[in-house]
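Next up: the structures, one after another.
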Structure P
Amino acid sequence: MIECIFTLDYEIYGNGEGSLKELVYEPAERMRTVFEKWNAGFVVFIEVAELEMIEANNTDQAIDLVKCQIRDFHSKGFELGLHLHPQWYNARYENGKWRLDYNEYNLCTLPRDRIKIIVDRSIEYLRKLLGLADFTPFSFRAGNWLFQPTRSLADVLAERGTRVDSSVFKGGVQHQQKLDYRRALKNGYYWPFKDDVNVPDPRGNLIEFPIYTKMVPLWILPTSKRIGLQRKVPTRTRTGKERLLRILDFLRFHHPLKFDFSRMTMRELTHMLDREIQLDKRKPYLFRPVIAIGHTKDLIDFETVDILLGFLRKNDIPVSNFREIYNKCNFSKYQIKL
């Protein structure tokens, strides 16, 4: 059985540039309109650190619109997940630009006490925003998908009641950040983990639902749609070493193509789903959660999203969230009680 979970990273550009209204509020509102047409929902991964710092420094008047939208999402049953780019918490706003603290770029590499402070601070912000003293995000996605080294962050999240991570994209490699998700390629559609998010571990209290990917030749990646979106993204200047490490990321025959509804064409999206539909016909008893990803800052093609939802409806593929699929998963092979 296939179920599709749409996840939306709710954020501006990674270097702090961009308007909340144009890159977050308006695309999320249009996305909701499309999904409500199909009586469906999606998981909103809220980048809390940037919102807190923007509000504290009063740098974008649309923060009130965004906060109201988040409350409205919650009241209408959309799942709110936690998304964190920790470089925001020591950020400074100078001469009209954000200066982010890239020493804290990977939350997993920070001391455990610092991880606790950042996670607790982010959850507290959401609780105040929603007016719910006991709110705990059920799901989490790490900034830039960085969930290695795993153990400290996994322990902190589990202690606070988070049960799901969706940071892994199988086959992913980032040499600069020492991220390597190639080992996860041999895993199934979900697994518990503890010390390494790549490795199924029955002792773990978190479940990984990886972003759905397909390994493809490098030449398939640069479509006109993806190139056009990439050109819009402002980036900081890389050092020579950083450029070299980025080149190393691509020096292999096959690369992971994420199931990204904001960057892929309809043909690409349905081609990936057709593969799962054929597999499901052979083994219909196997539960197959397919996790799609998108970003508010990339969302311009809402027609494709609408057509994709119609394709899912035509093929009797439900649209769910992490809470719903969590209770449908069979963890018996991991001998784990959750």
Structure Q
Amino acid sequence: MSGVPVFTGRHLERAVSPERAVKAVRDAFIAHARDEWTMPPKVYITNYPTGDFRAMPALGGGFAMLKWINSFPGNPAQGLPTVSGLVLLSDAETGQLRAVFDAASVTALRTGAAAVLAAETLGRSGARGVAVIGAGVNGQAAARTFLARGRAVSLWDVDAARARQAANKLGATVAASLAEALAADIVVTVTPGHDVLLGAGSLSAGQHVSLMGADGPGKAEAAGAELARCRLFCDDWEQDGPNGIVTMKARGRFYADNWEQASHGGEFAHAVEAGILTRDDVTDFGKVLTGEAEGRQTNGDITLFDSTGLAIQDLAIVIAALEAVDDLRDLSTLEL
């Protein structure tokens, strides 16, 4: 077989607009919630403290996909990207490889889309200000997606120069401080997850937060006590914390886009271990999109969406890119 298209980051940016990415990710959540698309659990191969590898398979829409990606936070100090890898897309009927994609670029597109989709679904009516905390590749993708959908965005990063550079490139502003960013109506955090940003009592009534950074064991962007004040949503419980912990005694209800994955490697892991919440306290975000579960109930609710990143989101993005392949005349080819 020859002539398999290889999508670089540049090709993906041209093939999948932010608006198309949001629609694709929304459709994927719904398909997964209805059991039309399948997604075995993400597999981690850890080499801590330096980094980890992840294998993420999915099946849906007539395709099978495998994403092989890694995360090594210390790489920038060596002039290397934090995240790299490949996505392989095959025909589900014949098994033939249809395309290869740069995994980091796929991740950025779906991270931005998921953060914005959650904010638009769960944010209160009339919410205006948007702040993105973390101005790396994925944080910029979230900001770019908000901007494409007509919202003003402010950026904050522990590296002030990086925040200024990203803001200038995207047409955003820079938050004067972390406290100012955390006070926005809609907050998106896209950090390595090594430091808690949301301490107890830090959020105000009516805010929405999309936590996109804590995607592995030992990572957290929010304190357990603060989670207990929110209505929580997450993408997949199995990726977000250990199962079978004691009953939660906290205010409000919690939501997840898929509980089984959200329970191992994301925000909820430490809260489950501390006995703050259990599986019964969380509803899948996908079911909110299908109308099977309730989302925000009042304008005073604090809603919080935790994403560890789902293979179905990646699958939706690469299918959308493949649909635009005829418009991309300069694709490389991989001879097999």
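Each reported figure results from applying straightforward, stated rules to the coordinates on display, with no laboratory input. Worth saying up front: this structure is predicted, and the values here are computed from it rather than measured. Cβ atoms are built from the backbone, for glycine too; each structure is taken alone.
From which structure (P, Q) was semi-axes √(5λ) of the Cα gyration tensor in Å calculated, if the value obtained is 30, 23, 19?
Of the structures listed, the value fits Q.
Relative contact order in percent (Cα under 8 Å, 6 or more apart) was computed and gave 20; which structure, P, Q, did it come from? Only one of P, Q returns 20 for relative contact order in percent (Cα under 8 Å, 6 or more apart), namely Q. Here distance in nm of label points 7 Å out along Cα→Cβ at positions 63 and 287 has been calculated and equals 4.0, so which of P, Q was it run on? Of the structures listed, the value fits P. A value of 2.0 for distance in nm of label points 7 Å out along Cα→Cβ at positions 15 and 111, calculated from one of P, Q, originates in structure Q.
Name the one structure among P, Q that helix-only ellipticity at 222 nm (-39500 (n - 2.57) for each DSSP H run of 4 or more, over all residues; to 500) of -8500 was derived from. It traces back to Q.
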